[in-house]
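Each structure below appears as structure tokens.
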Structure I
Amino acid sequence: MPHTPEPDARRAWISVLAKAPPAQLAGLMPDLAPHTCLRPPEIGTVMVQGRAGGTGARFNLGEMTVTRCSVQLACGTVGHACVQGRDKDHARRAALADAMLQTDAGPELEAGVLAPLRHAAAAARAARAAKAAGTRVEFFTMVRGEDQ
């Protein structure tokens, strides 16, 4: 039975699914529910844009390979995914998870799939931050005699 999730909540879980390591997502969702592929996984490229200094004018940085997929469950709920790289299974699994999260199975998938993925992503961010903090340089100025 489909229900309409909040757009921000859906945007957040689509992001988590797209950024998840494919092997971890496959481990959390080993069985694929019965579904129909509206758009089978297909590989393409998208143009990535950057900004000079983070705030300046946009410029085309280059192309990135992505895989997209759209699936439909038997109840009619549609799920979409677009993931970085060429992993068709990852795109299909992410699209299926998106569709299932919009059904009554959503809370179960939230706890069993999204929560571990969010926890792993937070741990990876903390590890990167700790590694970067090890290279941080603190500058200080000593008071010189003529400044007193």
Structure II
Amino acid sequence: MSAQGLEVIDHTVQLTHEWINEVRDRLGWSSSRDAMRLLRVTLVQLRDHLGHEETAQLSAQMPLLIRGMFFEGWQPAHTPVRDRKAEHFVTAIEKQVEAVLDWRGPRDIEAVFRTLDNRISEGEIRDVKAGLPQAIRDMWPD
């Protein structure tokens, strides 16, 4: 039992750490902060390329804290974005993680995708991929 009686908060903190640690381990990075930054900005880019219904369905399988990061700053009227180029997707992420010393580009984005494959149901991942532009879908590992 939680010391504060707020088990749901304790649980989401634990799950959030598990997600971040998995991303960090997949990347081989030492910094959980940098792994969280990459997770957050990659999720935001995914969100902005998906339709609203798919965005909501994906978020339903996320821990509360990650879901909050996912929706932070979202402007539904501006999504999904029309830009369908993978290089612009990567550049948008890179601009926000450029200070990360270990950043290796698309290879690191792939680590986030692999974490999602592990944490989100297979059916939902299939739907997410189907909702993405082909160029971005091609970045997702099999």
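Since every read-out is calculated from the coordinates, none of them should be taken as a lab result. Just so it is clear, the structure is predicted and the values come from calculations on it, not from any experiment.
Match the computed value -20500 of helix-only ellipticity at 222 nm (-39500 (n - 2.57) for each DSSP H run of 4 or more, over all residues; to 500) to one of the structures I, II, and report its label.
II
Quick one: percent of Cα pairs over 17 Å apart came out at 69 when computed from one of I, II, so which one is it?
This value belongs to structure I.
Could you figure out which one of I, II the value 30 for relative contact order in percent (Cα under 8 Å, 6 or more apart) was computed from?
It must be structure II, since only it matches.
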